[in-house]
Structure P
Amino acid sequence: MASKLPKLPSIRDLIRLYDLRAKQQLSQNFIMDKNITDKIVSLAGLELDNALCVEVGPGPGLLTRSILDSGAQAVIAVEKDPRFIPTLQQLQDASEGRFQVILGDMLKINHSEIMDRGRNLADREFEHVHLLGNLPFGVATPLLVQWLHMLAMKEGIFSAPNASMSLMFQKEVGDRITAVASESARGRLSVVAQSLCDAFKIYNVPSTSFVPKPKVDASVVQLRPLETPLLKSSLAGLEHVVRFAFMKRRKMLSKIFKDWDAKHLVLLEECEIDPRLRPQDVTTEQFCQLAYLIEQRGIKLPY
C-alpha cells in the first residue's frame, strides 16, 4: 500500500491563499474537516487492489486527500472550475504519481480520456472503478441519470467489470434514490436507480459541516451494480413508464390506467401488480416487468 501524503497546507489556508470562495451559481459547498472525508472513504469500503478512483468536482481537494491516504494507487479527478487547478496540481505533485487532475465538465467529458489517464498512472487495466464525489447539488441528479444510462449500456468508465458509485447528494435526493416500495420518498429516481444498482446510504453529513452552510443536510449514497439487473427494457423505456405512473402518484393504478385506456389494465394483471396500489407501492421488479411488456408490445404511453 502506498504511503500517506506528506504534510500539506490545510484546505482552509489554501482557500484563503487563493481566495477560493464558493460560487453559488455552481452550487459549491466545501467540507473543511478531514475527519469527515476520511469517514466517507472508510465507509465506502473501496476495493483498492487494481482499482481506479474517479473523483468528480474535487474543489480544493480534501476528499482527494482522504482517497489518496486510504492507499489508492490511481486517482483521476475531473474539475470544472479552473480556480482549483493550482491547489490540485500541488496535490498531484505530492502524490508520488498516483493522482492526476483533468480540467473539464463531467457531463460532457469523453470518458476514454479518464480511463487512458488512469491506465497511464498504473500501467495496467483495472478490475474496479470507483466513482466518488461531493457533487454540486444543482447538477447531482442529471449526473446520476447520465451515469445510470452509461451503466446500462456498459459505456465509458462503466465498461469496467466492477464500477461502483459513492456520491454525496442533498439528503432529500439521497432519500429518493434509496427509498424502497411504500416509503414516502419513493419516486422515479428510486426505481431507475434500483433497476440497475443496490442503492443505500453510507453516511449523513449535517449542513454545519459545509462552508458556506447550505440550507439542507447531505447524504452519501453508494450504488453498486446488481449482479443481475432488474432492468429488462431499455432504461429510457423504464423512465417513460415510471414518469407516466408518478405523474399521478396519489391515485390508484386502476384509476391511472382507466384514465389512459381501460384495455391496458391487463398489463397490471400480467405483472402481478395489485391495481389498488399507488405508484409508490410498486416494487422496482414489477415496474421493470411492466416497462418490458409495454416496450415489447410497442404500446404508446400518453405522456
Structure Q
Amino acid sequence: MIALTSATGKLGSAVINAILDNKLIDPKELVICTSSNPEGEQFSALRSKSITIRYHNFDDPASLERAFAACTKLFLVSTPHISMDYNNAPLWRGREAHHRAAIDAAVKVGVKHIYYTSLAFGSASEAGVMQAHIRTEAYLKMLYNVDYTIIREGLYNESWPLYFGYYYRLKKETRKVVVVAGDGPISWTSIADMAFGTAKILAAPSEEWKGKMLYLSQNRTWTLNDIAKIVSKVKGQDVALKVVSKEEHEKYYVEVKKMEQPAVEWWSSTYKALNAGECDIKDTTLEDMLEEAGRTPKSLEKTIRDMLQ
C-alpha cells in the first residue's frame, strides 16, 4: 500500500485524481493521509472507491505511525507551513522538522520507499523557499534503511501571481507597475501536468526511480517580464514590471503594501535565484511522459488567460 499526504492540497489532490483517472494504482492500495477529519464529507467520494482515509498530524509522531502503518511506500508532499521557515530558521526548526517527523515515522513502521516533493530550484539555492527542501533532501540521502526518490516539482503555472509582485490579485488588481527584486527564465508547469508525471512515478516499480532526483518541469520558459506582457494583453491595459534591489523590494511591500516583514524578507530571496537562472530547467522527464501519453504541456499563457478571464 502507498500512503499519500496533503490529500486536500493543490498538488496532493491532483496526484490522487491522476492516479484514479488513469487507473494507475488499485484504489484499495491507496491510504489518504489528512490532518482534517477522515470521516468528513469531502472524502466521501474517495471512501466510495474503497480508499482508506487516515488522520495524521506532523506534530504528533504517533498519529504519523498510525497513518503509515502497513504501507510500503510514502508520497510525502512538503508542508505548507511556510512561517516555520521565517527569520532564517535554524536546522530542524523550519518545515524540514515536519518532513523529518514523517520520514522517521515511515521508517519506524516499515515503509520501504519514500517519494518526496521538492521544488525546481538549484541544489545550492539561496532562495528561502528552497532551504527546507534542501535540508529534507539531505536527510533522505543519509538514511540507509529506506529507498527514496526526490521529485523537484516545477513552479506551478497557477502560482504566477505569487512571483509576479507577491500576490497579484487577478481581476481585483489595480497596480499598473509591479515591483519585484529580480527576474529570469522560469520553467512554469501546470499542476495537472506535474500531477500526471508524479502519479506515473508512484505507480512504477520502486526500482525504476529509487535513489534518483529528477525535475518535473516543461522546458519552455517565461520570465516575469513575459508575464507582464501577457497580463497587459489579456487585461487590455499596460502592466509594467519594475525590477529593484532586494532592500527596496522589502521596503515597498512592508511599508507601502503593509505586508508582514518576516514573510517579505523570506520571499524576497527568491528573486536572487531567478536572477541566477536557477529555475531554467533542462530535464525532459515530464515532457517525455506527456508525449508518450499523447499530451502536450499546458502553456503559462493559457493558464494566465484562464485565471484572468
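Readers should treat all values here as calculations from the given coordinates under stated rules, not as data from a laboratory. Bear in mind that the values here come from a model prediction, so they are computed numbers and not experimental data. Cβ atoms are built from the backbone, for glycine too; each structure is taken alone.
Consider the structures P, Q: one of them gives 0.85 for FRET efficiency 1/(1 + (r/R0)^6) of positions 98 and 274 (r between Cβ atoms, R0 = 35 Å, to 0.05) as calculated from the coordinates. Say which. Traced to structure Q.
Looking at structures P, Q, which one was relative contact order in percent (Cα under 8 Å, 6 or more apart) calculated from, given that it came out as 15? Among P, Q, the structure yielding 15 for relative contact order in percent (Cα under 8 Å, 6 or more apart) is P. Can you spot which of P, Q the value 2.6 was calculated from, given it is distance in nm of label points 7 Å out along Cα→Cβ at positions 162 and 218? Corresponding structure: P.
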